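Trainee: The structures considered in this document are given below.
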Structure P
Amino acid sequence: MKSEMEYRNLGKTGLKVSAFSFGSWLTFSNQLNEKAASELMHYAYDHGVNFFDNAEIYANGESETIMGNILKKSGWGRDSYIVSSKVFWGGEKPTQIGLSRKHIHDACHAALERLQLDYLDLYFCHRPDPETPIEETVRAMDVLVIQGKILYWGSSEWEAEQIREAYNIAEKYHLTPPSMEQPEYNVFNRKKIEIDYLSLFKDHGLGTTIWSPLASGLLTGKYNHGFPSDSRVFVKGYEWLKEKFESEETLTKISIVKELEPIAEDLGISLSQLSLAWCLKNPHVSSVILGATKLSQLKENLKTLDILELITENVIEKINHIILQYTPSDTES
């Protein structure tokens, strides 16, 4: 049975994004060459995925180059898919980093060149920039919208008060406001979506495209007995991820994953599907970004759409009970 994709409005905008999107972080160039990446993108597109996520920092721009080559050869109508990029880390020189008007301008045009596109659908401020006034950033994004270089803009991992300031500036000066935020969201990392952003959802209709729904693979269960040789923790340049996975905090999370396994088994689904469905059940999630290195992974993840009805309130309560036993401060603060 072919999974039917669900489409959700990106916050209060009219843009329909697929409930599952496909991202290139850690995979394109680092783990996947263009041929392998193309197979995954085509499978995703053929199964209803219409949003492909990228950033200038991913593989130092090579990820966007690979995606751009795939899109150019695909034959897909430009009006049938959504592409994002993110701006912050563009290089080592002072003018190649941050959210200044100059870097936003230069980074956008560089991303368009690598992606071989005339415009970006979504453009994210990859992190907050304490050295640049938020007003300067909002004005720079507004200019790109007016020029037709981007359609919507937003943030990634900004604090609620920073997003609120951007909204206030946009309203005061009649500029284009942010439309979306891209936070990490999974059973271990919940505070922003479930607590911090609640007033933004209510007052501004903020959309969210969440990343790391499987907690960098922890929620697949594959780390329950050590690190597989093909794990992303061995990807060159991401040694920090291995160090993080060897921490006491991660060992505690692995204990939680082991307790979640019986819930998935009782439902007849995988841990990955349980975790992804849990994310999709949150009404404030516009799209869940998937990252995969194997077609089998992507197929399994997309089939989550077929089992959403199994994730009842009772199942969610069981999951929350396990999480709270281990990390009450993380989820209640």
Structure Q
Amino acid sequence: MVDGVQGHLSSFDFYPEWTRSWHHRNVFTDPEAIAAQADLLRTLGRALAGRPNLIGLQLGNELNNLVEHNPVTADEVDHYLDTLLAAARDGLGPDGGLVTHSAYDAAWYGDDHPFTPEASARKGDLTTVHPWVFSGDCARRYGPRSPQVRHLAEYGTELAKAYATDPDRPVWVQETGAPAPHIPAADAPDFARATVRNAAECAGLWGVTWWCSHDVDRSLADFPELEYTLGLFDSTGRAKPIAEALADTITDLRETPAPARPRTTALLLDCAPGTRSVSGPGGAYFEAWMRMRAQGLRPAVVLAARAQDGEYLAARGIKEVVRPS
């Protein structure tokens, strides 16, 4: 999966160099900068089309990390994404692979964040989610072995499905991992098993990809501490216990796939752009969903605007919608 504009990687932001010189441009709003990025994606798509093992072309990794230095409105984000996604598709061709974009969790949990849940769940060929345990201090708030942590990827998948207009739109858990000290090394194997198994129970899950393959070598300075131990392998290439746990879990799921049973009960989510944080760690909705899950229920998520739409609920297999207690 190739990124066009790198965006955010291992706690650093990367911009096209021609937006950072003496003629600084806002990457999201400047017409010439948008046109240049579209040309880049179109050209990349044409170069990649037909190559073996290509999954597709993504606009960039967690581009919403760049909003701090590139002020933008939600409408301007929509225009930016639509323009670049169209260019990527034009380059790859209709059958050339997936065309996607990604955002970090502020898109789902951040009040008034300009990258919206609707943009993530409705633009591109599938929805990507990055349910990190440090978002909203989830692991520190609830503990590394808590249901809130071990069901976070599952929750993120169900939340993403609620914002989609297509009940069958697939969701890709594109980034998840076990960052220390949020997840201590001793807990990492069990965390990996639980994360993948719980996400695998979601209907419409496209896949899970783990960040990252290898620890950053400590000879490379100035990374945040957690980046040095995020790998499945250490910096010499030796498999860590989490790698073995993940491999075993994948083998088990391929031999005996998790049943993606419909979630017949949904928890109603009623929030506005300015109250989106209720659905993030520490929020009232998040905690209500997690209480239900800890009780053995498997709740879906339904937006208040769709709670009375019988055809839509039936398409998702939902028979009951309940309000958070």
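Trainee: Determine which structure produced the value -10500 for helix-only ellipticity at 222 nm (-39500 (n - 2.57) for each DSSP H run of 4 or more, over all residues; to 500), calculated from the coordinates; the candidates are P, Q. Intermediate results must be reported in sequence, preceding the final value.
Mentor: Details: P: -13000; Q: -10500.
The structure behind it is Q.
Trainee: When you work out distance in nm of label points 7 Å out along Cα→Cβ at positions 221 and 293 for each of the structures P, Q, which one comes out largest? Walk me through the numbers before you get to the answer.
Mentor: Details: P: 2.0; Q: 4.1.
Max of distance in nm of label points 7 Å out along Cα→Cβ at positions 221 and 293: Q.
Trainee: Can you rank P, Q by relative contact order in percent (Cα under 8 Å, 6 or more apart) and just name the one with the largest value? Mind showing how you got there, number by number?
Mentor: Details: P: 19; Q: 14.
Comparing P, Q, the top value of relative contact order in percent (Cα under 8 Å, 6 or more apart) belongs to P.
Trainee: Here is a follow-up. If mean count of other Cβ atoms within 10 Å over residues 157-164 is computed to be 17.5, which of P, Q is the source?
Mentor: Going through each structure in turn, the value belongs to P.
Trainee: For which of P, Q does FRET efficiency 1/(1 + (r/R0)^6) of positions 5 and 101 (r between Cβ atoms, R0 = 35 Å, to 0.05), calculated from the coordinates, equal 1.00?
Mentor: Computed on structure Q.
Trainee: Tell me which structure, out of P, Q, gives 0.7 once distance in nm of label points 7 Å out along Cα→Cβ at positions 285 and 301 is calculated. Mind showing how you got there, number by number?
Mentor: Working: P: 1.2; Q: 0.7.
For distance in nm of label points 7 Å out along Cα→Cβ at positions 285 and 301, the value 0.7 is produced by structure Q.
Throughout, read-outs are computed from the coordinates displayed, never taken from laboratory work. Everything numeric in this text was worked out from a predicted model, so none of it was measured. Cβ atoms are built from the backbone, for glycine too; each structure is taken alone.
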